[in-house]
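Listed next: structures, encoded as structure tokens.
Computed from the coordinates by the stated procedures, all read-outs in this text should not be read as laboratory data. These numbers come from a predicted model, not from an experiment. Cβ atoms are built from the backbone, for glycine too; each structure is taken alone.
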Structure 1
Amino acid sequence: MDIMKKRVVITGMGAVTPLGNNAADFWQGIKSGSCGIDIVGRFDTTDFTCKVAGEVKNFNAEDFIDKKEARRMDRYTHYGMAAAKMAIGDSGINLEKTDLCRVGVITGVGVGGMETLEEQHNTLLSKGVSRVSPFFIPMMIPNILGGHIAIMTGARGTNFVVVSACASGTNALGEAFRMIRDGMLDVVIAGGAEAAITPLSFAGFCSMKAMSSNPDPGSASRPFDKNRDGFVMGEGSGIVILEELSAAQARGAHIYAEIAGYGSSNDAYHITAPVPGGAGGALAMRNALSDAGISPQSIDYINAHGTSTSFNDKFETMAIKEVFGGHAYKLKVSSTKSMTGHLLGAAGAAEAIICAKAIEDSFIPPTIAYSEADEECDLNYVPNTGVNENINYALSNSFGFGGHNATIILKKF
């Protein structure tokens, strides 16, 4: 039976990021080409090869969450709850007049409550079993953000967490899009959150030699640059409100952009390294284009995964060339991780917000800290300064350890 697919739009946004603790400040930081990366302030990095990160600054969880409740949540949940509250407020949706059985919550996270895990493990070793918090498990598990958002809003529809490493946020948005498009839900609170800037996480990534050893915050994250030497970790949350189009129009909602297509794939190659040539990423992009029913030539802007690692940037460039052919040299590509660092499981959600605002403002964000071209990365990466340009379709890529690839396409409404 052929079922008419519903159209899905973004009507609300909330963000907690290294560039600002609301969507407006975040976008302004992106437009201005600001760098949210700095020397790590949360712990002593003397023994670490990486010294910098994109930390969230001047954030007070109690501005959004009851003080007692906040003490029973990990920092990643603080960020996600704050972003969700802002997104709901921004959307203007009246949940009391909404069928809450058709309101879902789908969140993405790569690591989860790492800070809580480290703290409670230290408590176990230093003070004994009886001193481990009874809230340890529900603070740490990655699905708990979705549970808290549901309790806060009363949303009783589908609720789950996507864990696909750094593709998590984009996968969460894509699955939410499908739920509404296929008539299973009317509204989804969707996005990602992460707070993995902790000693153990840092030590793990440093041991893998995945993170930049450049001590200069302004140039450590330099995607597609010949001298890039690793990614810079970021943290925060991006949450959006997705709604079925006719319902959003009926209540006079502001529509930022329409979700047009979603694709995913797996490299089936290696636990951390992308498949040479970027075939997995190319498949995700092709799947998204097919889902949207558009040609590659329709895309005006790509928000690249662009991690500032040698293999990712090279193979993502190759994947773009494979999918877009000659059009790859005409469209604009940029990596906003040059400004925020890599928000891991929250990256795709935050970058979807960037794409929606880029479409709305007809502005393509830059790749900052770009100084020397790499002959293997030869596309237009919008170096250092953004450009004013009309965008009808924007594509956002997210790739994660385990070979997970996710692509989402946003359309001007």
Structure 2
Amino acid sequence: MAGPERRIVSSTMVTTPVSSPSSEDGKGLAGKRMLILFPHLTTPGGAGNYAIQLAGVLAVHGATVGILTLRLDPTKYAPPAGVEMITINGPVTSSMMYWLLLPYWQMRIHRKITAWRPDVLLPQVFPSNWWGWFYKRLHQSPRVVWVCQEPSAFIHSPAWIEALVPFWKRYLAVVLRPLLSRVDLYLSSFCDAVAANSQYTAGQVENVYGVTPDAIAYPAIDVSVFYPGVTEGRTGIVTVAKLTRFKRVDFLMRVFALVLQQHPGLTYHIVGRGEELEALKSLAAELGIVPQVVFHSNLDNEELAELHRRSLLFLHGSVEEPFGMAPLEAIACGTPAIAHRSGGPKEFISDGCGRLIDSLSEDEWCDQICRFLEMLRSNRSYFEHVAECAQEYTWDKTLLPIVTLAG
């Protein structure tokens, strides 16, 4: 990654709205061709939404923008105005088909990049960062700006590796980790600049790659959808997550069962899909709380926002989460969030919009949540100010550091 001296551009200091870019910004990107690289756009939300929003912001600031992906579900993702979607109809990168034929898929990606003639490549989550870095290894241009959601997690994160299923994926990840780590570190030397999605992720980049990111560009929320509602009549507790071991929803369910003993009448809403779904349903039966747990596998943003506005509290179970879009969306709806004191949530959850818990003890979490619920019952006005903690996290503000970096 080029350059020992790096100036960090922080999204927390940006105030220019995307709908009316300054003339300087417009001139900076006008005529430039910027190609975003993303593995597959098949599941809405998360990093995929970040890539789509970034494309729209770059286009508004005058760039010609494309998104190159292996697979696209057009019913899940609609491109912003003026953004070209390019797909090679390949497999998802978590499949054996992708890795067994890696040189073939890399060749097709390489050809698409060459044909599109970008001035700037903006790879995102693994392995799209490899696509951009390998392309730069073979060419002196284009400029490669890695938008890092996390350092290649399935290589460098033991927690992510442990969460892999089925077992053979976990076994392969462990066996191949030394080789893949060396490849990852080597290819990263062909990156020109890095924008991290949080201060926590920036620290991970420094630990893994030995460089300081050039910018911090936080994820954000759609304020036209995620906004506060009524403060009365809230009886739900909600968690939104991909149902994997890493998200620790089983831990949260056990905590909820303990909370329910002191606060009967609550309902726990779990929103998400994943390989842990059936195990979580079995756990609810084991804990005797099936009537109090509702699983939602398919909510659109409007339905999700309405669920937040009906809920007392959001529970976030991940440890060392790179950022945490789900709790931020809840906060934007006026619903306080409780999370572990680690990772990205430390950067936006405060006493004004929730609590951070140091412990990994179910009993400690239960105690903290019950105290918080008692506070909410005696201080209903607390809800009125929760959403203020999310007001700076809008896409027009948070992504401008990447506009500056790419320009």
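In this comparison of 1, 2, the computed figure 1.00 for FRET efficiency 1/(1 + (r/R0)^6) of positions 95 and 127 (r between Cβ atoms, R0 = 35 Å, to 0.05) is attributed to 2. Out of 1, 2, choose the structure whose coordinates give FRET efficiency 1/(1 + (r/R0)^6) of positions 247 and 383 (r between Cβ atoms, R0 = 41 Å, to 0.05) equal to 0.95 when calculated. Source structure for this number: 2. Structures 1, 2 were shown, and Rg and Dmax of the Cα atoms in Å at 21.4, 64 was computed from 2.
For the read-out helix-only ellipticity at 222 nm (-39500 (n - 2.57) for each DSSP H run of 4 or more, over all residues; to 500), a value of -12500 was computed from one structure; give its label from 1, 2. Going label by label, the one that fits is 2. With FRET efficiency 1/(1 + (r/R0)^6) of positions 39 and 231 (r between Cβ atoms, R0 = 41 Å, to 0.05) computed over the structures 1, 2, the top value is the one for 1, the highest of the group. Using the calculated result 4.6 for distance in nm of label points 7 Å out along Cα→Cβ at positions 71 and 311, pick out the matching structure from 1, 2. Of the options listed, only 1 reproduces it.
Out of 1, 2, which one gives 0.95 for FRET efficiency 1/(1 + (r/R0)^6) of positions 255 and 391 (r between Cβ atoms, R0 = 25 Å, to 0.05) as computed from the coordinates? Only structure 1 yields this read-out. Computing mean count of other Cβ atoms within 10 Å over residues 303-310 across structures 1, 2 gives 19.6 for structure 2. Between structures 1, 2, the calculation of distance in nm of label points 7 Å out along Cα→Cβ at positions 87 and 359 yields its largest number for 2.
One of 1, 2 was used to compute relative contact order in percent (Cα under 8 Å, 6 or more apart), and the answer was 24. Which one was it? Of the structures listed, the value fits 1.
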